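> There are structures below to look over.
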Structure I
Amino acid sequence: MQKTLSDFLPNEAISLVDTILSNDKLFVKIKNERKTKHGDYRELPNGKHQITINSNLNPYRFLITLIHEIAHFEAYENYGRTIKPHGKEWKKTFQYLMLPFLRPSIFPNELLPLLAKHFKNPKASSDTDTQLALALKLFDEGKPKTYVFEVPLGYNFKLYNGRVFKKGQLRRKRIECVEVKTGKLYLFNPNAEVEIIDA
């Protein structure tokens with residue numbers, strides 16, 4: 001059975017999203033999971049505009065990602081192509097578009113305070129807002145995930161791509177981890193999803 005855009009959204013958000021998309025004439029494409037991004041926006045060579053969103057996102061993250069990408073389109077349309085992708089014009093547009101969705105009929109009560117805080121100054125990715133990212137992950141389907149911050153100090157863990165790292169110390173907001181194979185030091189977002197491989 002072919003899934004439609006409305007199958008991925010919270011029910012109460014569907015009509016609001018339809019209104020925005022009918023005004024903007026954007027084409028939304030649902031993609032298989034991409035580990036490096038939840039979604040993206042681009043202008044196609046034929047002059048049309050396309051948003052892609054990962055199919056594996058829970059309805060709340062899907063909605064936030066969709067509005068994030070619509071905000072790129074609207075910011076470029078309103079302010080021109082020379083603006084920064086996640087600059088003040090995009091932030092202002094994202095806040096404006098997201099405001100009608102921030103209500104209990106769309107988002108669970110436990111997410112609303114975190115969303116209100118996040119949208120005071122939205123980041124380029126909701127994943128960089130650790131509190132919000134972890135709260136959103138509670139609504140993901142499937143087996144529970146392990147995050148870097150949960151890995152004991154000195155333990156090895158594996159990423160989705162098979163690379164193995166040893167967990168080090170917290171450095172301000174990021175965690176130092178050394179790639180076992182190369183000895184190179186990397187800084188990890190605390191809520192990066194990993195698999196512990198030490199017993």
Structure II
Amino acid sequence: MNIPAPTLPSRTARAEQIIATAREMTESEGWDSLTMRGLAERIGIKAPSLYKHTSNKDELRAMLTIDAVEIIGNVLWATRDENGFFHLADLMAAFRRVATEQPELYRLVTTGRTHCITLRSNPWRQLLTDMQEWAGTPVTSIADNELIAVTLWSSAHGIASMETDHRYPSTSFADAVWATLVTTFEPYCSRQCPVGTPRPA
């Protein structure tokens with residue numbers, strides 16, 4: 001059973017273009033280097049036109065954060081095998097890939113709640129919470145209990161942060177760290193079954 005992602009607020013075609021361009025600029029130049037004027041110039045519009053679609057840079061960050069969580073969720077949900085099963089090794093490989101292929105966006109999403117004012121109040125805060133819960137369902141569905149799921153997520157995030165910051169001596173060393181994570185948590189992820197099916201007692 002597939003659980004759909006929370007519904008995002010409706011957006012105009014221009015808003016989608018703004019977000020897509022901001023995502024590209026964030027990944028290539030870094031969030032701190034992005035300016036609303038530069039974003040408008042890249043799109044080919046005047047800066048005031050941006051504010052018809054997003055109130056300010058902070059709200060734009062909220063949009064990018066929500067979208068990034070959705071991207072992570074879609075990648076994790078896509079790991080189900082032909083029988084609808086999730087597997088820890090596949091989930092961690094997918095999570096690693098999406099983090100390392102888009103490191104700037106990954107950093108943005110992992111610091112979004114604490115550094116983005118817009119995300120601190122509803123409806124944005126609730127949307128982010130719902131999106132994170134949905135994105136994490138593939139992992140929580142196989143973990144033996146909530147504490148294991150939280151510990152697993154915390155460990156995976158730590159490793160992804162280390163790798164995206166290039167703090168491991170080599171890719172092969174990072175490979176070994178991820179493999180150790182899977183080996184360590186595999187005994188505590190005995191519920192590797194299709195979402196929505198009864199779990200073992």
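> For distance in nm of label points 7 Å out along Cα→Cβ at positions 11 and 123, which of the structures I, II scores highest?
I
> Once distance in nm of label points 7 Å out along Cα→Cβ at positions 147 and 171 is calculated for every structure in I, II, which label goes with the largest value? Present the calculation step by step, with values, prior to reporting the outcome.
Values: I: 2.1; II: 3.9.
Checked I, II; max of distance in nm of label points 7 Å out along Cα→Cβ at positions 147 and 171 sits with II.
> Also, I was wondering about something else. FRET efficiency 1/(1 + (r/R0)^6) of positions 51 and 99 (r between Cβ atoms, R0 = 35 Å, to 0.05) was computed and gave 0.95; which structure, I, II, did it come from?
Going through each structure in turn, the value belongs to I.
> For the read-out relative contact order in percent (Cα under 8 Å, 6 or more apart), a value of 14 was computed from one structure; give its label from I, II.
Attributed to the structure labelled I.
> From I, II, which structure was helix-only ellipticity at 222 nm (-39500 (n - 2.57) for each DSSP H run of 4 or more, over all residues; to 500) = -20500 calculated on?
Structure of origin is II.
> Oh, and also: Given that mean count of other Cβ atoms within 10 Å over residues 3-10, derived from a single structure, equals 11.4, which label among I, II identifies that structure?
II
> Just checking, which of I, II has the largest value of distance in nm of label points 7 Å out along Cα→Cβ at positions 59 and 155?
Max of distance in nm of label points 7 Å out along Cα→Cβ at positions 59 and 155: II.
> Now for a different question. Taking mean projected area of the Cα convex hull in nm² as the criterion, which structure among I, II has the greatest value?
By mean projected area of the Cα convex hull in nm², the leading structure of I, II is I.
Any read-out appearing in this document is the output of simple, stated calculations on the displayed coordinates, not a laboratory observation. Being a predicted model, the structure only gives us computed values, none of them experimental. Cβ atoms are built from the backbone, for glycine too; each structure is taken alone.
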